Structure 1
Amino acid sequence: MSKHIIIMSMLLFACTVFAAREIKYPNDASPHWIYLPNKIDPDKTYWVVVGVHGADWRNRGGCGISGWADKKSNVIVIAPKFSKVYQNATPEDQEILIGLFKQVQKEYKVHPKVFIYGFSGGSQFGHRFAMKRPEYVCGVSSHSGGSWGTDAYGKINLKAKHIPFAISCGEKDTGKAWNAAPYGRLDWYKRFRDIIAEKGFFYKGATWPNVGHRDSPGVWKMTEECWQLATTGMLKSSTVGAKLKEAKKLAEEGEFAKAEKIKAELGRSESLKLPEESGWHDSKEALAIRRKSVALAVAEIDTSRETKQKFTLYKRCLALVRSENKPQDNMMLGFMQKCPPSFWINKEGGKEILAVCNSAAEKYIAALREQNKLTFTFRRKYIEQWDGLQAQKTLLAEYNEASNKQLEQVLAIPSKYKRASSLRSFVRKWQSGEAVDKANAELAKLK
């Protein structure tokens, strides 16, 4: 992972490589961390997952959930670090987390609510934050908390009844978090579970045999289920989830009529009841929101006219590539403009098409180079269009080499004012790439 230290009050700059970045919140000396996917798609909406550390205050890794930025294609992870007793989610601690989230919202396209995971002290903060600020939370996975928001230690907010809560504790985790605590961890977990059950919350609870104050494989299974319900409104293992998966697969294979038929069925479906064996206890408030989530998931299955046209072009191109009359280079260049490699590279025959496209692109670049027409504007254009082609890698390497070389010259300017002015001109000229990221970071330092 590459690491960039930046100040939280500065604008986070776009990043196209997987990174763990240290960020600081104003008037707070504690370092916080953000974990990004391998590549940020500016047109994609990401979910923000918050991993809250335990009382030992070690926040690197987001309490073990930072890997979701790699594992899932639609997640940005925030790992806050609280420098004092934070388990009660005081207004000050709430504002730190909300401030971090709002800063991420400024730079990236993200959903308006966060998913929170916490163990031990992180569990105590997570479920209390959800009760106090439910407008910011889509789901909570809290486990083995030393205290829970009951009695004089918190309030149960009925406005949080729609939020899925995954909660658990080890059956040997019976000790008290502090000597004067009214309950041990296991008994306090059970008290919280019983209260939210009585009040009709959306939750799943579990205890783990022969487990003390540590997590269990079951914790991560529950967390994944909670995540699915929070972000899609269904479990992947449910009937609705299976039909949605089938419709998505059919659309990717070009069986658009069949996919649209399933979408219509799901759109009319009123049966979103979770199976009893899942262990989840539903709420009326959650059911209404889950219906909306399923409708959104159905809408995301792309059967649009544009996608159908791209699929038709892809199939025609594959037929030509496999025929005796191979397509001409200019035809392949035109094909990639209308149907970029990202659409077909993982489909049937994608590698065959890729080989022909690579050949056409290499010849085109060679001709431009020979005519001295291979400007950096051209390079930037085809770097964006030819994602996945060897020619794109060649152009990207040349683009980065030239931009980094010019950036070195700009950074050598002794005058702070002139250097800042030159950096702004540099960013306008090059627009994107690793050197532009470096230039933005330098500009932030000069402010």
Structure 2
Amino acid sequence: MGFHNHTAHHLLALFSLGAPSSLLKASYDHESSYQRPRPPPPSPSDLAKLPIQHLSDRSKSSLFLFYFQNRINTIGVHKTLEETFFSGTPESEQMKIRLFGGFVHSWIHIGYGVEFDQPAIVAEGCAMAACSSAGLVEYYEAMKKKVEGLETPEKEVTIVELLEEMRGNEKLRTAARWTEGDKIKGVLDRAPEEMIEVAAKFRVKPDQETIDRRMAESINAVAYFTHAAQRTNKPVRLDFFLMHCVTSSLFLHPLLSLPFLTLHQKASLLELKVWVDLALYASRRCPSLHLTEITNYTPKSTTTSDTFATYPTTSGRAGTAQEKTVAVPRTPANPWLGVIDRAMAFNEDSHVVKTVRALVNGEKVCAPYEERGEFLVKGEMWKVMAEMCVDAAEESRESGEKEPWVRSAGFDEAWEGYGERFKYGGMKL
């Protein structure tokens, strides 16, 4: 394993959705190209304590991996997570914000490990966090200082309201630069006070009912801003970076359900997740959001899969000579099955099936709160968003695009390579 590893994510997402063994094997073969041999273990003295001096050093990923494997073998998964991220020490605070570095991949990796009870994957995720950039550390410290000692306001500010406020703040909206690789840094360099002022308005009262509701609100909000961030004259494409806010939302429930967390720790962790989501949105130049892009969307396929699903058996694209048809019994009673089958069959990019899986979860988690005004995504819209994701992936393949995502949807430059929407289909103009 190197620093960044999608293999476990892809296989577990497919497995949980009922993928046949042929697809699991094909997906493993596709993802294995970037794997490297396991390195020799370090000396026992190197495993005595967390090598804090090497934080953010990707060349030390193997050292961190062996350290966390050793800790989990010694004290177990829950105690390792507690001492690493939630013990309140300066070291654990450094590690906590690194959960969200690298576009939230450490959080996602640990989330898969916790959800599927896989200690080895948890160890990988902890090592990934240790190697993640320190770019968000100053943001986290500033946010903590901003809210320290303040009571949670009685009147809540919704995430949708915060998104509107961010778009209306010219300095914040234009802080990121197209030419920058690290656009979050650009926001925090040029509009730190504005970013902190807005994000700090998201607070969570430390009671379980509020935590559950605001967790659902955050899941709803990231699905909304990821799918509504479209250019109405361009083909429907999801933003690659915002999409990670969706795939990571799947693990709010398993991670907020860790048995050692206090209500205050749960509330503060949820706040941190939303603060990072908001920073990611700002870093894509606060793209305009069009709810009608979801409500008026006409899916390419409206069928449910009740007979056969077609999966690639190699890393080649669907439709090639290597593809094999696998019979999978289905019932038309579940309207999700067709789009799930198509997402699983899109083997070129594991983010597609992970996004669809997160949307399935979002529908379930948000259902009890649909009557609330801040929950803009309701009912059938969840499946429609999944259709948007899979349609975009399949259309990108047919159009010969390098990937099925647009990168940094708030920038005009991000859309320059795309033609007019009518050339791509997918939505009635």
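Hey, FRET efficiency 1/(1 + (r/R0)^6) of positions 65 and 241 (r between Cβ atoms, R0 = 25 Å, to 0.05) derived from one of 1, 2 reads 0.70; which structure?
Source structure for this number: 1.
Looking at mean count of other Cβ atoms within 10 Å over residues 249-256, point out which structure of 1, 2 has the largest value. Walk me through the numbers before you get to the answer.
Numbers: 1: 17.1; 2: 21.5.
Result for mean count of other Cβ atoms within 10 Å over residues 249-256 over 1, 2: largest is 2.
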Check your understanding: If you work out mean count of other Cβ atoms within 10 Å over residues 161-168 for 1, 2, which one comes out largest?
Key -> 1
**Study point:** Read-out Rg/Rh (Cα atoms, Kirkwood Rh), computed value 1.04, structure in 1, 2
**Key:** 1
Study note, to complete from the structure: Across 1, 2, relative contact order in percent (Cα under 8 Å, 6 or more apart) reaches its greatest value in structure 2
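Match the computed value 20.2 of mean count of other Cβ atoms within 10 Å over residues 33-40 to one of the structures 1, 2, and report its label.
This value belongs to structure 1.
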Point to revise | mean projected area of the Cα convex hull in nm², for residues 169-336 alone - highest-scoring structure of 1, 2 | key: 1
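Every number in this text was worked out from the coordinates using simple rules, so none of it is lab data. The structure presented is a predicted model; accordingly, all values stated were derived computationally and were not measured. Cβ atoms are built from the backbone, for glycine too; each structure is taken alone.
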